[in-house]
1. P, Q: which one has P(r) over Cα pairs in 10 Å bins from 0, in percent, as calculated, at 8, 36, 39, 16, 1?
2. Which structure, out of P, Q, was distance in nm of label points 7 Å out along Cα→Cβ at positions 144 and 168 derived from, given a value of 3.6?
3. Comparing P, Q, where is distance in nm of label points 7 Å out along Cα→Cβ at positions 40 and 104 highest?
4. Tell me which structure, out of P, Q, gives -5500 once helix-only ellipticity at 222 nm (-39500 (n - 2.57) for each DSSP H run of 4 or more, over all residues; to 500) is calculated.
5. Out of P, Q, which one gives 0.95 for FRET efficiency 1/(1 + (r/R0)^6) of positions 24 and 72 (r between Cβ atoms, R0 = 25 Å, to 0.05) as computed from the coordinates?
6. Using distance in nm of label points 7 Å out along Cα→Cβ at positions 48 and 160 for the comparison, can you identify which of P, Q gives the largest number?
7. Of the structures labelled P, Q, one was used to calculate relative contact order in percent (Cα under 8 Å, 6 or more apart), giving 26. Name it.
8. A value of 1.04 was derived for Cα Rg over 2.2 N^0.38 Å, for residues 80-207 alone; which structure in P, Q was it taken from?
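Each reported figure results from applying straightforward, stated rules to the coordinates on display, with no laboratory input. It should be emphasised that the depicted structure is a prediction, and the values quoted were computed from it without experimental measurement. Cβ atoms are built from the backbone, for glycine too; each structure is taken alone.
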Structure P
Amino acid sequence: MRAAANSVVHIDDDRFRVTEWQFAPGAETGWHRHGHDYVIVPLCDGQLVLDLPGGQKATASLTQGVPYSRREGVEHNVTNGSDGAPLAFLEVEVVDGALAHRRQATMTAMMAAFNARDVEGVMACMAADCAFHASAGPEAEGQRHIGRDAVRQATAAVFEAFPEAAWTDGMHVVAGDTGLSSWLFVGRRPDGSPVDVRGCDVFGFDGDLIAVKDSYRKARG
């Protein structure tokens, strides 16, 4: 059995994870799959031996201070292949891209829940402390619905106001803690009259979930 490499996490926030790996002679990381894009910054010269899927092997030469990058999905076991010398490097993982993907998936799930007329599916996308600002109402923000109970009731009211409704042509973008979904709303009112207007939702996020859903909709003249 080879010795295990030691790891020390220096930074772990919503954008980066920086880990220092320290290898005694012959030490290994163990098999792992990288879930993020990453950069390796060697702290000394050395040689890595890489065990790869399918029984393949490769080597990588390290030069102190000369970085290289890899994409997520790399799977391997990394061993210190230097001749009797310890080695170390920094692994810098870019984690904010993963958070943006999860937030985008939340917006996609919310649109699907609205199209399925699934109130609880909508609420599964909302944070514990959440709010819904409707596209119209007495305040500058529209009608504000604060808290999960109020948001649940407001969502059910939307479905009641439009017995037929579909949010189509959905596009979702995430920038930091803000998301934007644009759509074409097509439906019918209770009296049977049709409606088709473009609009968007501006989302504020708390982690992976939506803390604020702020709706805007075109009004036909």
Structure Q
Amino acid sequence: MSLDTLVIRQLGLQDWTSVVFAMQQFTNQRNQMTLDEIWLVEHLPVFTKGQTSTKEPVFMLQNIPVMQSDRGGGITYHGPGQQVLYIMLNLQRRRLSVHQLVSAIEQTVLTTLIHFSVSAHLISGAPGVYIDGKKICSLGLRIRKGCSYHGLALNINMDLTPFLYIHPCGDHQLEMTQLAQQKPDLTLSEVQPVLIRHFTSYLAIKDIFWGNNTSYLGE
């Protein structure tokens, strides 16, 4: 496979800590010959605090664990029915800036929603994607050795209640929404290939290798 190849791994429902540890290990150990990867994941219920979150220690909210993350952004929630894309790209090799990657992620989500006849928009100075001012997709990245990890979380068909226990992304006024409120019958498996198709199109990636490998996490 060429160095342009993007490996897609479908990891299913996974514990957040295990996946993030594996993602950090992947990034730390990769070299100039390592292929870029995207991991499609759902997480068991967890709150995660980004680098801009308040530093007060919180270990549990409504019986859901609170974990510190090394991504950018504030506190958010992950749970079943939310599609997470972890995006591990060698930005230097692909000659991408962080701004270009963020733009590609946001445009990917916008066009994916358009594909399903849902109109969404961006808000200047507030990363992510919104429907009528409510946030449907959050994003947070970390760059190490010129490579990205972490990525996006798109709410598709999940329990939004845990978002009420926090100020998502540090915004006291922010409300969350999901695709099910517009298209109640859509599943993650229907959304996944559309997300990948638009993301690879925006970055002009032509070589894609689909894998389904939970053993990659050491299981």
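1. Values: P: 8, 26, 21, 13, 15, 12, 5, 1, 0; Q: 8, 36, 39, 16, 1.
Answer for the origin of the read-out: Q.
2. Values: P: 3.6; Q: 2.7.
Corresponding structure: P.
3. Numbers: P: 2.8; Q: 1.8.
Going through P, Q one by one, distance in nm of label points 7 Å out along Cα→Cβ at positions 40 and 104 is largest in P.
4. On the way: P: -5500; Q: -7500.
Among P, Q, the structure yielding -5500 for helix-only ellipticity at 222 nm (-39500 (n - 2.57) for each DSSP H run of 4 or more, over all residues; to 500) is P.
5. Numbers: P: 0.35; Q: 0.95.
The structure behind it is Q.
6. Details: P: 5.9; Q: 2.1.
Result for distance in nm of label points 7 Å out along Cα→Cβ at positions 48 and 160 over P, Q: largest is P.
7. Values: P: 16; Q: 26.
Matching structure: Q.
8. Details: P: 1.48; Q: 1.04.
The structure behind it is Q.
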